[in-house]
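Just below sit the structures, each encoded as structure tokens.
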Structure 1
Amino acid sequence: MIKQRNLGSSGLAVSALGLGCMGMSTAYGPADEAESIATIHRAIELGVTLFDTAEVYGPYDNELLLGRALQGRRHDVVIATKFGFKLDGDDRTGLDSRPAHIREAVEGSLKRLGTDYIDLLYQHRIDPQVPIEEVVGAMADLVQQGKVRFLGLSEAGVGNIRRAHAVHPISALQSEYSLWERNLEADVLPVLRELGIGLVPFSPLGRGFLSGTAKRAEEYPESDFRHLDPRLQGANYDANMAAASVVRDMGVAKGVTPAQIALAWALHKGEDIVPIPGTKRRAYLEENVVAADISLSVADMAQLEGALSHVAGPRYNAARMATVDR
């Protein structure tokens with residue numbers, strides 16, 4: 001069974017690795033509901049307790065899927081979901097973190113998830129039109145009402161993290177963090193540790209880059225999130241795959257997979273870090289969970305970080321980067 005960790009000083013105990021569920025609802029290719037549900041059930045058997053979703057995944061489909069999968073198992077798991085986008089049918093048309101919208105979004109999430117409480121509620125992206133104090137105040141009201149247990153932010157910067165935490169304790173920050181995306185290390189991670197906030201890295205395998213499975217961006221259909229990934233385009237792809245060879249080589253030397261090395265690296269960066277690798281396949285889930293038992297030396301960590309100290313290309317295209325609060 002996978003080990004447990006606490007997300008910062010909040011008292012929220014979860015498995016050392018969670019399961020990101022976004023890819024189960026078409027973000028990374030066609031959906032396969034039967035295999036996705038089987039993967040969620042297998043995760044619970046292996047001791048995974050943290051399951052991550054959001055209203056915008058699908059939209060709505062992912063919460064519905066997770067709700068169906070967790071019927072009869074609700075008290076064995078920690079459900080994390082997110083609000084914050086303005087949705088018009090299937091289209092995401094902007095940000096909306098007005099308190100009235102937060103209340104409406106949470107009611108919808110509770111219904112779709114088939115539960116009367118959310119364990120960890122995140123603001124999905126900072127809304128520059130609504131002061132963070134108002135956002136967290138509305139979220140804190142939901143805690144008082146028993147509809148939410150713990151609060152989180154996603155892709156927030158230092159200023160908003162501090163202001164939010166002053167209103168109500170923030171238990172977790174969700175953001176991209178991996179060997180190939182370390183933008184949090186200079187300023188965000190130190191503040192999280194000062195305030196006792198845990199880090200939940202999404203895309204800890206770099207959308208397949210670190211596991212060695214990523215293809216060139218143009219090989220993915222337009223509906224796939226990776227189709228617009230600058231780091232998988234042209235010369236960037238070639239340079240990044242060459243840099244990632246250190247992960248593959250270390251895996252061969254230790255008799256494990258590149259994905260397991262990349263996840264072990266993230267787990268070694270602190271006991272307050274709980275990565276949520278996403279998968280919709282039981283085989284990949286079982287492979288990922290083993291990473292919690294892999295030991296890396298100080299020299300191993302330095303070798304990995306040195307080889308991937310520079311990654312070619314921006315993290316997102318300009319439109320996507322505009323939603324990240326840095």
Structure 2
Amino acid sequence: MSEGSQAPVCPGAPVICIVGPTASGKSALADEVAMQLGTDVISVDSMQVYRGMDIGTAKTPMGERRVPLQMVDVSDISKDYSVAMFQRDARMLVNERRCAGKAAILCGGTGLYLDGVIDVMEFPTGETHGEVRSKYEGYLAKHGTQALWELLDSRDHESAAAIHPNNARRVVRALEMHDEGTSYAEQLSGLKARRPYYSVEMWGITMDRQRLYRRIDERVDAMMVAGLVDEVEGLVSAGLGEDLTARQAIGYKEVLAYLGGSCSLDECVELIKRRSRRYAKRQLSWLRRDGRVRWLDMDVLDTSGAADLVVKSYSAALRSS
């Protein structure tokens with residue numbers, strides 16, 4: 001099956017989506033819901049798909065998983081695993097569970113990847129290597145980012161207007177798409193129009209902002225104690241190249257800067273915390289634009305109580321279907 005192609009949707013219950021900002025407790029809630037419903041959890045995280053990226057992505061260790069966790073460790077870090085690939089593979093898992101009469105539970109905080117599964121979206125192939133890409137990367141190396149953007153502007157003005165000239169990776173992709181007969185600008189417009197692919201019950205975790213920030217800071221400190229620096233050093237040795245998306249993940253790019261001598265370890269840690277807090281704000285903004293989200297206030301609820309609400313709602317949906 002080609003990337004982004006549509007797998008058949010089996011009739012069944014809504015897909016349960018447990019979403020929220022980083023460090024909010026999504027995984028614990030999803031595990032509890034899955035335990036009660038006798039199913040597993042499908043991770044929706046653009047970086048947990050990579051093998052070896054464990055500590056910095058807060059991947060639940062194998063020995064601590066209460067239920068099986070899918071869509072983790074599916075790609076080597078020396079390759080890019082595109083959103084189109086994720087859409088294809090995650091939908092196959094969702095459909096398998098629905099066809100078997102089991103609950104399908106998505107859990108994660110990568111908004112585009114979640115929307116790519118539950119909404120109608122068509123993505124480019126995501127091919128990251130080949131003659132076309134090499135041609136434009138060679139042009140970039142020879143002429144620079146501004147000249148590359150101007151080349152796009154001369155061929156596809158609308159797409160160029162939607163991309164910052166310094167975003168060379170995206171400019172290269174837009175040029176590839178133009179060569180393929182498609183348009184980055186048209187794709188971007190299409191992604192903004194929400195058309196459900198599955199019926200869903202989407203539950204979002206919320207809590208006091210300062211409490212969330214403390215949880216983020218504590219998680220980062222725990223990652224450092226657990227050996228994040230050693231993990232990153234190992235990934236570099238295993239092929240974490242300069243041009244790979246995985247290298248840009250929060251936690252990893254800051255440690256890489258520290259290893260390269262660009263900052264001290266204390267500065268590295270503070271950068272991870274600050275960028276993680278900003279990322280949490282972006283995640284919440286993304287989710288608040290989606291009217292399907294029902295919010296669970298974890299300043300009032302505990303994990304067990306929140307799980308009971310999710311399970312009761314899902315059971316009611318089953319009875320009415």
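Every number here is computed from the coordinates shown, using simple stated rules; none is lab data. Being a predicted model, the structure only gives us computed values, none of them experimental. Cβ atoms are built from the backbone, for glycine too; each structure is taken alone.
Things to note:
- Computed 0.50 for FRET efficiency 1/(1 + (r/R0)^6) of positions 13 and 37 (r between Cβ atoms, R0 = 25 Å, to 0.05) - originating structure among 1, 2: 1
- Taking distance in nm of label points 7 Å out along Cα→Cβ at positions 29 and 109 as the measure, the highest value among 1, 2 is held by 1.
- Source structure (of 1, 2) for Cα Rg over 2.2 N^0.38 Å, for residues 181-300 alone, computed value 1.11: 1
- At a computed 21 (relative contact order in percent (Cα under 8 Å, 6 or more apart)), which of 1, 2: 1
- Answer label among 1, 2 for the case where distance in nm of label points 7 Å out along Cα→Cβ at positions 101 and 141, calculated from the coordinates, equals 5.8: 2
- Structure (1, 2) behind the derived value 0.85 of FRET efficiency 1/(1 + (r/R0)^6) of positions 85 and 157 (r between Cβ atoms, R0 = 25 Å, to 0.05): 1
- Here Kirkwood radius over Cα pairs in Å was derived from just one of the structures 1, 2, and that gives 19.8; the source is 1.
- Here helix-only ellipticity at 222 nm (-39500 (n - 2.57) for each DSSP H run of 4 or more, over all residues; to 500) was derived from just one of the structures 1, 2, and that gives -16500; the source is 2.
- For the set 1, 2, ranking by distance in nm of label points 7 Å out along Cα→Cβ at positions 21 and 229 places 2 highest.
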